[in-house]
Structure 1
Amino acid sequence: MAKFALIGNPIKHSLSPALFKRAYRENTDEYELIEAQSVEEAMQKVHDGGYSGINVTAPFKESVMQYVTRPDTVTSKLCAANTLIFKASEVYSYNTDYWAVRRIINKYLLSRRPLPEGACISAQSALNHKILRRGTEPQNMRAALCVGCAGAGKAAALALKDSGFEVFIANRSIDKAKEFATKIGAEFAGLNEAADIVKRVSVVVYALPLTVEELKKSDLSGVLLIEANYKNPSFPSAPNYIGGLEWLVNQAIPGFELFTGRKPDAERMRSFAESII
């Protein structure tokens, strides 16, 4: 039996332990929550507790990298991780937020499959006809806006870039957006410019916990909007919307594979998440 955990703050209402239990039938591994005031406190508890691996959420996705000895290619670029694996004296890092966005983009946009049940019919029609923006200009079809430049936002921006999109990163701190955008070959802007950029893209990934009101007033009918927040979403009524549930499940799947080496029961996980969100 192995022990795993989630570190972050606040995390008392996290779905991660319940999802982990439902990922595998007859699962005897343990999964716990470690809420701490600092990454140092969290990692001390992890060390003392003898955990085999951990998931990492806000606000520790970037600061946890100081403990990593074996970063993979993605976390090296992001300087942020949401999954750590402990083997002997080494600490391996991964970012399954990155893979979640790539999976979503590939499944619902690049392959033009139908959106998840509950999505707007107009979104399904738009995807099936390869039309996301009015006019279907080629440059718009391959342009994307990522709102937010913390751990999840960085992962989304890199995933979009690696999927072949021209990427714009909008963030409250323009300096932070500029630093990361320059690193991955993207454009950057302030949040006050996000509403204008929406007119020029086909995909928006929203990775902020709060709502940018100017963006909420924008015409979102021509974009596929993917939101990270599943607890208090800002844009659930957007015409072409993929909510945080999809993100949650798609980042959990590779995370649990890294922990156990087994493929989880993805549909069982999804059904459980849908039943309580």
Structure 2
Amino acid sequence: MGKIVCAVGTTHTPGLLGWFEDAPEDQQKAAKDAFQRQRDAIAESGANVMIIIGNDHLLNWPINNTPEFTVGIGDMHTGPADWYDEWMSQTEKYHVPGAPGLARHLVNGASDLGLSLAYLRDMKFDDAVSIPVKWLNPDAAIPIIPISMNCTVPPVPSPRRAYDVGLMLRELVASYAEDVKVVLVASGGLSHEPGGPRYFHIDEEFDRFFLDTLASGDHEKMLRECTLERMEAAGTGGTAELLAWFTVLAATQGPAEVLDYVKSYAWRCASGWVIWPTMADH
């Protein structure tokens, strides 16, 4: 029987690798400390599969055919994509094993729940998966299942839709026959507008609201007040990456522990990290 044993949320700005040292030392330390605490929580949970949920930056699918959710079902995953090497200062590709049995179970079982999941055997990765892999799974010791979601091309799923998909994923993990312990990683955000007219804009008021509401443990308030429109107002084309956090939120109960918040113009994005101490009952 599968079980979700841990859940964390992290920013995935490429600045966390590619231009990490451009930020002030206190911001670098905050990021390193937050990632270390997340790695410790993952290790303590005994997780042996990592499901990373983030957005696809139009890397795997064309703009006129972007699925709502895509699951990577490969035996092995390699990244980052070639064009992304320089952005992330990568001289060598990372190679991390997949968990194809559970990945296929998610795809096949989702159809019985009314959810159609696209899938790819050879998935390309940018920062949405690469940042969590490099910081949270640096030795590639934990097999991963990447799940990308559409946060860019209309129609973009609502927070409620992302949350409902998370409820389905929770049910599907629990119904898996093998004994797996899963850590969920929400990858994306916080406020930013990549390449837009407000490229270096950071909406700290929104970011604080988002993290404070997570810390309150009030899922319904989050779903009611953190609308897609509010996310877009905080940063068009970037802040909606937080939809991935709603998907992970559905597997948790109670308040999140906010590890830190960094308003970093050097990384061109507000950065935040959380751990959810308590998983929802299956």
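Nothing in this text is a laboratory measurement; each read-out follows from the coordinates by a stated rule. The shown structure was predicted, so the numbers you read here are calculated from the model rather than taken from an experiment. Cβ atoms are built from the backbone, for glycine too; each structure is taken alone.
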Subject >> Highest-scoring label, criterion being FRET efficiency 1/(1 + (r/R0)^6) of positions 50 and 194 (r between Cβ atoms, R0 = 35 Å, to 0.05), among 1, 2 >> reply: 2
Subject >> Value 32, calculated as relative contact order in percent (Cα under 8 Å, 6 or more apart), assigned to which of 1, 2 >> reply: 2
**OP:** Identify the structure, out of 1, 2, from whose coordinates FRET efficiency 1/(1 + (r/R0)^6) of positions 98 and 202 (r between Cβ atoms, R0 = 35 Å, to 0.05) was calculated to give 0.50.
**Re:** 2
Subject >> mean count of other Cβ atoms within 10 Å over residues 154-161 - structure with the largest value, from 1, 2 >> reply: 1
Original post:
Out of 1, 2, which structure matches 41 when percent of Cα pairs over 26 Å apart is calculated?
Top reply: 1
